[in-house]
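Next up: the structures, one after another.
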Structure P
């Protein structure tokens, strides 16, 4: 069975807020790796079994969040079990957690912490990775990192550089994925460069390590603070730009609004349990992506990314000399990324950075060297794309706001 592109979400509710039927809601929205409701202690983990059973029926894998196993942020770090019990005591506690729910076929992994900052927190993360991978190598420990992590001092990584640390957790410990916070463009477009730079630096470190460590983007679906309400275009824009940067999964912050967090609003489910416009936008965004591209994208490896039109100073700027006669003309800011499959076949994906209106393009290339084939429905539908007339005034290729399209390069 083909691997779907992973989608997950933050879930701060408790099991008592739901019945297992809630899992059907997550699946309907397109989630593949949902975070289960949060429990406070390891002894409470069995309350998640009905949710895991339903997830298994629906083919979902779940992230488990247990406060007793996590590194608690900020002032409460010292009361986290890892520091109170020490590594040996924490390992014993985690072994019990694995015995209770860790071998369930729907369990994907356990949450460790969110946005670690400081030497103590980062050291705890690395040591927790070691313990979880030792006890349960079949599971995937989960940490969400802040956008500035690649620029932390070596002391945060136990004397390693960021690249060395990524190589260590990916290759030596076998950690399967990390998520990266990056919401900047949901304030305004002036923050697009920092958004792209964060993606670039995380993914470059992972690709350089040559490990199976995937970078997932932690993206925004809940308005708060300076971040505006996310439209369907915003959801699609975030997803497609993250994919072109090389992300291989997405986690959304967050899924449920709660009365205790009145400064947050517009999540997929409102404070009274109603589906919002964000829910339906997320449903279409996630399900359409996996129906159109997700399974195919999971078989491809990113090779390079370029800016088109405006130079944001993060990736090189694409021009007609970048790739063997391929020329893409547009007045709109865009991204193009090249990919390769296991057989060496080449592909490129094009995404607009414009959220307000359609973007027009003209694509020309030397048909004596190769042809382009647009792919949809995960490659089941192939649409030949002939070179546009370089002298024609009209453009024949368009992207709606936030859209991407995928092409295979068929060499002659």
Structure Q
């Protein structure tokens, strides 16, 4: 079996076809198009299309967000999202992939890993034949259930190439699966399209007004450390020594949103906006004065897409301190930290940031420059192509 990405050129584009598969029912709509998974799917597919590839996206639901020039979307609907129906739906997805391979053979198939779809990976590889399967893994079942490691490693081995989003996930791969899996795995963090944040320069120069707005954008889960953020914010707000009134805004959706909103419904300066259209988020983020990245021990292994977006926006960043955030913000060169799970530390860090707002703006400017040089989706794709032996003339330019 060939392990190299083949030159299946497409006469219409001259670059070739790419098959992009999302084996998650309700991937986008479950939380109203909110989350880093949405930004990742949009970023990768739009960058491939912009580079001249013809991207065929196969997923469960009809979604307008990822439609556009160079991108064809084929939904494989699942009417009732029960466990049994999801298992049976896997076969329908495989059948659609087989048809796509026959109609327009792709250079490769790129798929986001799903624990619930792992048992279909042998059938998927059979359908692809010698077309390489690139599997992107954000998290995996054995991290939470160690007993899964034997058979999960067996299924993962059907991928020709594997991508993990962070060093902690890579180390967990090695711990559970050994060299057999890590030998064909590379680390590719999430990225961003900085051009979506067109107003970054004016954002940097903007001073705080009568109201200073801190904000969080993204998924709202009980284990994301958001209660710590709120409790810390309340400490700063109650002892406000600044000329600006302080507000805390939440943009996003998730299982914990209603409970969190009900808990603080009587606090005037905490505002929950719910989910907003993906296309509007760059402007919304740019209108905030402090951008908050919360975290917890349970999720600190990830590569937070919101951080790349924050760094693109030209606004100051206040992040929970983790190994990942320290690396991304270069130990404070591009932002400010508070200690994980510590509301008092959040309050102290936010207070210090506000008192040194001009310095915070300087850090925001450097963060933007750093993102442009190191963290674009184009750079991510080129890294994937080079490491997976894609010919030079097929690189994204």
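Derivation of every value follows stated rules applied to the coordinates shown; laboratory data play no part. This structure is a prediction, so every number in the text was calculated from the model and none was measured.
Given 13.0, 38 as the derived value for Rg and Dmax of the Cα atoms in Å, for residues 188-243 alone, which of the supplied structures P, Q does it correspond to?
Working: P: 13.0, 38; Q: 15.6, 43.
Derived from P, not from the others.
Here helix-only ellipticity at 222 nm (-39500 (n - 2.57) for each DSSP H run of 4 or more, over all residues; to 500) was calculated and came to -8000; which of the structures P, Q was it taken from? Each step should come with its number before you reach the end.
Working: P: -8000; Q: -11500.
Source structure: P.
0.98 is what came out when Rg/Rh (Cα atoms, Kirkwood Rh), for residues 108-147 alone was calculated for one structure; which of P, Q is it? Could you put the intermediate results ahead of the total?
Details: P: 0.98; Q: 1.02.
Clearly, the read-out refers to P.
If relative contact order in percent (Cα under 8 Å, 6 or more apart) is calculated from each of P, Q, which structure is the one that comes out at 12? Before the final figure, lay out the partial values.
On the way: P: 12; Q: 16.
It was calculated from structure P.
So semi-axes √(5λ) of the Cα gyration tensor in Å, for residues 324-379 alone, computed for just one structure, reads 24, 15, 7; which one of P, Q is that? Intermediate values should be presented prior to the final figure.
On the way: P: 22, 16, 10; Q: 24, 15, 7.
Considering all the candidates, the number was obtained from Q.
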